[in-house]
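See the structures that follow.
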Structure P
Amino acid sequence: MKFTCEKSVLLKEITIAQEIISSKNAISILSNIYLEAENDSLIIKATDIKVNFETRVPVTVLKEGSTTVFGDKFLGIINSIPDGELEFDQSDMKIVIKPTLKKARFQLKSIASDKFPEFPVPSTNNLFELPVKEFKEMILQTVFAVSDDETRYFMNGVFFEKQGEKLIMVATDGRRLAYIDKEVGADIKDFAGIIVPPKILNIIMKRAGDEGLVAISITDKVIFIKFGSYQLSSVLIEGQFPNYHRVIPESQIHSFSMNRFEVLDALRRVSLLVEQKSRRVYLGVAPGVITISSEESDIGTAKEEIPCKYDGEEISIALNYRYIEEPLKVMFEDEISIHFTEPNKVITIKPVPEKDYFHILMPMQLD
């Protein structure tokens, strides 16, 4: 195999591949990136067995062929070379990499491509498309709320389902819940709810643009996602996702609203003196003003007042400041509202005006 290409064309794709592969074992084929040169293009594949990645980039193929190379060192070499054309020449279980503008030469051992795992093939029976911008917004509003508690593996991913004419994404860790839905009409076939690991969703967030469509296909155990020149697939998480409908309040009789940026700035300052184990902050809500404060400790305390729209009785709510901060960071609107019935029951954070998403938080004990 022999080909030439521009460094900039290859670097981005190899960086994505390296994000995916397992590099715990330097001699494992899973630490290698698959390369195949044919028809003036280079096919690049990477996998950690659960998540698979494939793309194709234009190159000048001088000799067709395929191999696999150790991803970490391959990326390091490409990163170290100045911009310009690179030549890759593979034979006898090694690949030689040479930049045309420098008298440098790198030689890497390779592993035969036939030892690389086969990727599953997507089904065309339930293939559907939607705007990639909308799909990214659904991921943005939910993926941060996924649980990292491996004993509750069924909450280690984002729940994805179609109900009626809506696509729905939900994530929870048992103390908070993030929800979003998008109207898609009846053209998309209904599918049973699935639990998608966050790894593939985070790759989409980082690498997909805002233009065009994303194609999605779902089987019993795998989700396939294609956008641009990228093809991704991931094994789904097995298990029963919690009944999120039971958590969503039918109605909440009180609410107050405030500027999202003012809340984020106040939280950033007050959190400097928050006890980091509990991360508890107090929201003291009174007509026209909200006071955000930390617990008193040996280090000190912090308190800040910001204006709000509220005309009810004074209340105090204790919350994990990260649980307020994270949803506010991914919301787009300048103003947000917080809805509640009692200070010790769930609160709901919504944009103003209300849209197709919201975030539910469980308050902490006041003392």
Structure Q
Amino acid sequence: MRAKSIKATSPQSLQKELEQAMADGFTPTLAIVFTSVVQDRKAIGNLMNASGIRLFGITTNGEFIDEETEKGSIAALLLDMDNEYFQIYLAEYPNHNYREVAKGVANQAKTRFKRPAFILGTSHPAADGEEILRGFEAVLGEDVNAFGGGAGDDYSFSETFVFTNTGESNNGMVCIAIDEDKVAISGIATCGWKAVGTEKTVTKSEGNHVYTIDGSPALDLMTKYGGLENVHPDNKDLLMEIAANFPLQLQKEKGSPVMRPPLVVDWSDHSFYTSGTVPQGSKIRFSLPPDWDVMEKVVQGVRNLKENGMPKADALIVFSCAGRILSFGPMMNAELEGIKQIWNVPMAGMFSNAELGRMAGGNLEMHNLTTCCVALKEKKQSQ
């Protein structure tokens, strides 16, 4: 399977980049597109339609095809994967029935492929990605491969989108189901954040809505720990400051803790929503602000993926949390360069509001402040 990555500043320049990529006879069938919310998604869809390319699209908080990060642009990974090896689904969850919607997609994919794996994007800041993953598992078992990210909107935290050639949703998911008998998929989610302080108990929560921790309003306890000021609805930078520096770490019985920063605040009771489930009664710890070795751990985690399960790859997809670039700034380039060099194949990625994947030795989960890398390799078919 051939792959090429391209980037552009508009649909018009994307068309030129696409034409140049295809000039040598390369005929992509699938485009994985990461784009700023300010770009014309309908124009991107029309361009892919005209070129006979099926589209998986998701809006971002930044995008890249190598170590150079961009804002306000379009990044695309082009693949000439056999059309019989994949199917794209767009499904909405207006009633917050995330698990049931995911089960419906999984059942459709199951009728097409014996062993489907998934690359997905979710829209709406309060969407519970954990429930989506549980829906896939309910149909296909706990070993199902699923990787992806939560759509962004250039840090406005207001309206995010997923889209295909012909439609889009600000409250749904886009999903590529891939036949694992034809294409090998291997991924790893790595974080590196260090925990601090004693374990605390989530005393009231419903799904991804956390009301109280140790009996205190969740936001109040977090701002007290972080020494934060100007904690009020008019402070538009508050959530980014908390997410980038003081996320919760949900302790797990199996595998590493998963990050759960608040994404939406309910100011009526100082509760908040996270990107994934935080069960009532679960244990959490706070985090230290990150340092350099957080990035080193991510690169080593991806290197382990290559050494232990994916020695060769045709293409690489990266979902990296928007909070990471807020924390690291220009140093983020070093992490992306380290990841790129491991396989040195075409890569495209985005800065997401959340990440979906499996940490080493862990379950399939929704993450934050994490980098999720997904490697693809077409299998040799017997004659």
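Laboratory data are not the source of any read-out in this text; all were calculated from the coordinates shown. Bear in mind that the values here come from a model prediction, so they are computed numbers and not experimental data. Cβ atoms are built from the backbone, for glycine too; each structure is taken alone.
Numbers for the structure displayed
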read-out: Among P, Q, structure where distance in nm of label points 7 Å out along Cα→Cβ at positions 101 and 333 as derived comes to 3.8; value: Q
read-out: Label whose coordinates, when distance in nm of label points 7 Å out along Cα→Cβ at positions 253 and 357 is calculated, return 3.1 (choices P, Q); value: P
read-out: Structures P, Q, by relative contact order in percent (Cα under 8 Å, 6 or more apart): label with the highest value; value: Q
read-out: Rg and Dmax of the Cα atoms in Å derived as 24.9, 79 - corresponding label from P, Q; value: P
read-out: With helix-only ellipticity at 222 nm (-39500 (n - 2.57) for each DSSP H run of 4 or more, over all residues; to 500) derived as -5000, matching label from P, Q; value: P
read-out: Comparison of P, Q by FRET efficiency 1/(1 + (r/R0)^6) of positions 77 and 189 (r between Cβ atoms, R0 = 30 Å, to 0.05) - largest value held by; value: Q
